[in-house]
Structures are given as C-alpha cells and as structure tokens.
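Please go over the structures that come below.
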Structure P
Amino acid sequence: MKKILIISSEYTGHGHKSVSTALKESFSYYYKDEVRVSVINGFVFTGLLPSKFERLYNPCVRYAPHVWDKIFRLSSEKPSYINKYSKKMIKRAFLKLINKYKPDAIVSVHPGFVGNILNILSENNKSNIKFYVLITDLISISNIWIDSRVCMTISPSEEATDYVMKSGLSNDKVVTLGLPVRNGFFIDYKSEEDVIENTNLSQPLKILVLNNFEKRKKLEYILNNLLDKYDCTVTLICGRSKKSYSTMKQIFDNNERVHIHGYSNDLPLHFKSNDILITKCGAASIMEAINSMIPIVSMGALPGQEEDTPYFIEKNGLGFSTNSTNDIFNKIDLFTQNNREQLLSTRLNQFRYKGRNVEKSIVDLILQNI
C-alpha cells in the first residue's frame, strides 16, 4: 500500500483545508485499497509561537488586510529567505514524522511548506520521496509556491500556469488541471441541454450569501436591498462567526424569505439549490461554485493572493466582479434582464469550464509516478 502525506493548514482560510479534504476523499474513493493518506497541518512542525501565528490569519485578513498584503508580497519577493528561516523551525519535527510514517509521496497544498521541505529532504537523503505541489491560488501566485525540484506542480488555472512558467518553472514541471473540490459540490449534468432544463428562468430567485468576515451593517444592508429589489429568497451562511449568526438571526427572525445558518455541513446543498452566489474571492469557494454551477457575484477580494481573482471570474465568464456594495445589485440586474439570459449563459460557461470535475485526474497523476 502506497503512503501519501498531504501538508495543509487548519486556520489560514478555507481553501487549504478544503483542498486537502477533497484530495483525501478522492484518494479514498478511487484507490481505497491501494493508498493510505494522512493530512497534517504543517504549522504543527513549527512550534508553539508560529502555530499561534497561524490563528492570527483570520483576524488579520478581517481587520488589517493591508498587513496581509505585505506578508504576501514579502513571500513572493524573498522566498529563499523565508524558506531558510522556516526550515530551521520545522526540521526536527518534520523529520521525526517522515521517519515514522515513511511516505512514498508528499503533496503540499500550502506555499509555506514547499522550498523548506524540499531543502530538508535534500539535505537528509530523502530525495527519493516524490514531492508534489498543488497551488491553491487561482491567478495571483506568490513565488514561494515555485520550486524546480518538485516532481510536478499542479496548477489550478491557465493563468496560474502562465505565471509560474514565466517565473522559471519548466514546461515538464507543471500541469494545468484545476482545484479538487469536496464531495457533493459537483453537478453531473451530461449536456448543455441538461443545464438549460435545470436553470431557474422564471421562478423567484434564490440567492446565497457567504459571510466572509463582513460587518453586520453591511450584511444587513445587502440582505434588505435584495429583498426590496427582487422577487427572491435569501440564504445567509455565517460560517464560524457565532456573533454574526446570532445578530442576523435576531434581525431577520420573522422574515420567511430569509434563511440564516451558522457553520453548515450542507454547504454543497446550498450551492446547488440556489441561483446566484454572493461571496468574496477565495479560490476554493470559487471552484466549488463552478462545480456546482452557481453564477458568482464577487463582493471583493483579499489584497495580494486574491486581488486578481475577480478578473479571473469575468475573463472566463463565470460571474461578475463588483466595485462597491451597491454594484452587487447592478450585477444581479445583469443576470436577471432579458428573461435571465445572462444567468443561463454564465451557467453554460461554468459547465464548459475545463477545471471542473478534476479530482480523479489529480490523484491519477500523483499515483502514476510512485
């Protein structure tokens, strides 16, 4: 039985954990009796202080996004410095795990565990372990992801591939496949006729709002305007923010057109049962939306690693970006005019997008070289 070690993170946003979960599910589904997969939070290698630093990610991107932007740019400008410093912190714990688990391959889905891990493997006669990188940012790529010593870099988009190749990664070291998504998000339509038949072109709109650390007043403003402007129902997912959930639940408790949820294990069902998604531009959420074929209205992006994702959405016809809160409603107007012609067109673009349903291709690629 082959052993795979996936290096991810627990608290640096939704994407890394989502992608590592999707990978583990895919290995289990397609190669249940042939492979053993372990997912490890790479920050456990770093000791107490950096591990606590990991938990600062969410407050940082919420209250000081400009600080995160500087961290992102530093990682791209000085990856060798960061790898040299972090290697010293993780070496002992990482080698202990490797010697115990003895993986045949390592897959990193976090940029903080690429060059430093490769340095440790090389310096300790562990280069026989196949090393893969799965980039979890769609278009704004930090150079810390890029290392020519990898067995293969799996790119989530043509735009990401163009960047890493211009940055020096050779053609034989990168393959464009997409991002894996967790079980439940994929809609198995067989044809464009299926998409047309299952697109809501006449019934009241069903709008899904994902709360990505938005302030209460902004959320309340968005929901009230949606209810005033459109014949619709609105579902708000508050995630792990208990305060946001309790506040919004209290405000809209008597409104039958609004459904408020906290952390939900039914997120795939919500994606597939609604007509429009309003969210910020996290790569995992965007790819989950594409697989679920729910047109996207972006309400902003994190500076640095997400700043070009709205461009990616519009370039590929997967939804709309916005330049203000009020612009959200302008974009929904575009979806709904002319008998929702643009809503249908966007869903067809999502159906045609080649980055959908890529899970088997990714796990096949990793295993074929072991």
Structure Q
Amino acid sequence: MKKILITGSNGFVGKNMIAGLLSNKEVKIYKYDLMNNEIELKKFIEDSDIIMHFAGTNRPENLSEFEKGNYLFTKKITDILNELNKKVHIVMTSSIQAELDNPYGKSKKMAEKVLIEYAEKSNSHIYIYRLPNLFGKWSKPNYNSVIATFCYNISRNLPIEISNKANNMELLYIDDVIKEFITIINGEKIMDGHYYSIDKSFSKNLGEIADLIMSFKKSRENLILPNLSDDFTKYLYSTYLSYLDVNSFSYNLNTRIDNRGGLAEIIKSKYFGQIFFSYTKPGITRGNHYHHTKVEKFCVLKGTGLIRFRNIITNEIIEYTVSGNELKIVDIPPGYTHSIKNSGNNEMLTLFWAVEIFDQNNPDTFYEEV
C-alpha cells in the first residue's frame, strides 16, 4: 500500500486529489492543512512514500506571508526529510508566476529551489508543475479564481465585474491535473528532470468565459445547451453546475397540456437537436405529418402504442407495435408521414428525439394523415 501525504488537503487541488484517490484501495492518505501541527507533519512525512505538496499562500494580507507559506514551509518539509534521512517522491504545485519578478513568484521559485536541492542530495524524484490558472469544482469564489467567482455569482443572480473582456487567460482543468498526478502515484510517469507540464491548457478571454457561463444559466429557460463536444465548454459547464446553490438543483419544465395529454421539451442544442416527451391518453393519436430532411426517434417508455408510416410517394403503409414492457427505438425516416397512437387502456409515455431544434419559420413539417 502506498502512503501519500497531501499538504494543503483542504484546498482546491487537495480536495480534488483526495476525491481522485477515493476509489483506490491501495493508497493511504495523510491529510495536512492549517489545523495540523508540526508534530503531525513530521509523523506524516516519516510514514509517507509520496508527498503531494499543494500547500501554499497566494493571497495573504501581508506580503511577508508569501515567503512563510511558500518557501519556508517547503523548507520545513525538506528539513524534516533530511533529518530523517528519508527519500520520497515529491509532487509540487508551483505557478507560472515563478518566472515573474513579484513576491508571490519569488516565493514559489525559492520553494522550487529548496526541493531541487533536496532531490539532488537524496537522489529523490521531484516533479514540479508550474501551473496556470486552474478551474473546476471546489475552487473558492471571490478569492483567486475568476471562473469560480463568475460561476458562483451568475448562478445566484449576483453581478460580475469585468475590467477588460479581451483579457486572455491560460486555463487548466482540475481533473486533468489530478489525472496527471495519479500517473505519478501509479509509477507510470517517466522521470525527466525536475520540471513538468500538462499539455491540455486552454487560452480564453474573460468575455467569452462570462458569455458561456451566462448561456448555461439561460439554458434552464430556453433549454439550449452549447457545444459540449468541445472540451473547454464541457469542463466549464461541469464547473458551473458545481456552484449551484443546493436548493437550486432542480427547475420546472413548461408542459403544454391539451385534450390529448401533455408535451414538454427537455433539452435543445444546434449540435444534437432536441429531446422532448409526451404523455398521451388512451385512443389518442399524435403526429400525422412528414418531413423532407428532419429525422426523429421515438421510444415508448410506458403504455402501449401503434406507430404507423405511409410512404408519401408509393403510399405503402407500415406499422410497428411498441410497448414500455419491451423498450425499443423506432427511427422516423424522411418521406414518410407518420403517427403514434395510444392503443392501450392506460396513459402512454413517449420519449422523442429530433435531429434539429424546431424552427417555426422553417419547420420542415407537413401535416397529412397516414
């Protein structure tokens, strides 16, 4: 069993690292954060095989705290290791600001130097990652993450401030960071020097980030989602949902009710069309229309139905009996007028998918009885 010490265990990276290891029964985790003392730190270090060094200071009230929280704490770790004459692997989250001439960057660079000196003395493996701006679940809003702040505020109808929408940021998603670190824990990372990077960052400006997050919020009203096949959009959407108030996970759908039953749209996208459902009373028929290009899929989830097709050129009629007791998908090709009838004695629930969002100005829907 590998024993892993995580410093900064209650921070953004630390929490996600712990979560990433929860399913691994072959590791034991020691958690070190501000509430722990130096005696515990020494005990944890003494018993650890790997140190995931995430603790640090990035927004102190006093500039001197940069040196204390970044350099001196890192030196304390290496001093204990040297005292114990112990060799361990160490992963350190540094910052791209280590290349800059500012108090934070200087303190991070000094911390890096201390680790490298320890590595060369003990012949240990040190993995230093100069990370850009990170985003994902559990980052602290209104602190040092603009994405966390945007997600938190927008989800709660609070204002956001953008001084320059064109301001560009290099961003890295937290799960990609954790996956990288797990390769080190699993012994899969090839050792090559002291500095490492994660080649999956995104370059985005504040304006487009804010617009995307606003579109996520609006999607509860217009049901339209953006292109989630794009990794950044998918990661940002996941991040946004993680900042919802716990009392706001659910939202109502607009259900259109008439003498046939009810119908409600669930979700729409110009990239995958739309999904909706209906519940239909016994004996009632829906549809009786055809499309030239639009295609659909029907799936009866509850009850019994009869789906009928007629080729609009040959007039050939085809019928499919469907039931919630034997789930199946029925494709609706173009050029067939089609209908679905509740042929049972109870309400019929049907799930539909259409390849495109319904456009009132170009509906590609022509009504004709089967």
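We did not get these values from a lab; they are worked out from the coordinates using the rules stated. As the structure is a prediction and not an experimental result, all values here were calculated from the model. Cβ atoms are built from the backbone, for glycine too; each structure is taken alone.
Rank structures P, Q by relative contact order in percent (Cα under 8 Å, 6 or more apart) and report only the one at the top, that is, the highest.
Values: P: 17; Q: 11.
When relative contact order in percent (Cα under 8 Å, 6 or more apart) is computed for each of P, Q, structure P gives the biggest number.
Given a value of -14500 for helix-only ellipticity at 222 nm (-39500 (n - 2.57) for each DSSP H run of 4 or more, over all residues; to 500), calculated from one of P, Q, which structure does it belong to? Before the final figure, lay out the partial values.
Details: P: -14500; Q: -9000.
Source structure for this number: P.
Kindly point out which one of P, Q the value 137 was derived from, the read-out being volume of the Cα convex hull per residue in Å³.
Details: P: 137; Q: 198.
Only structure P yields this read-out.
Taking distance in nm of label points 7 Å out along Cα→Cβ at positions 124 and 356 from the coordinates of each of P, Q, which one would give 4.4?
Working: P: 4.4; Q: 6.2.
Only one of P, Q returns 4.4 for distance in nm of label points 7 Å out along Cα→Cβ at positions 124 and 356, namely P.
FRET efficiency 1/(1 + (r/R0)^6) of positions 100 and 220 (r between Cβ atoms, R0 = 41 Å, to 0.05) was computed and gave 0.20; which structure, P, Q, did it come from? Before the final figure, lay out each step's value.
Values: P: 0.20; Q: 0.50.
Answer by label: P.
Which of P, Q yields 73, 42, 37 for Cα extents along the principal axes in Å, for residues 156-307 alone, as computed? Intermediate values should be presented prior to the final figure.
On the way: P: 58, 38, 27; Q: 73, 42, 37.
Source structure: Q.
Quick check for you: by FRET efficiency 1/(1 + (r/R0)^6) of positions 76 and 188 (r between Cβ atoms, R0 = 41 Å, to 0.05), which of P, Q is greatest? Before the final figure, lay out the partial values.
Working: P: 0.60; Q: 0.85.
Result for FRET efficiency 1/(1 + (r/R0)^6) of positions 76 and 188 (r between Cβ atoms, R0 = 41 Å, to 0.05) over P, Q: largest is Q.
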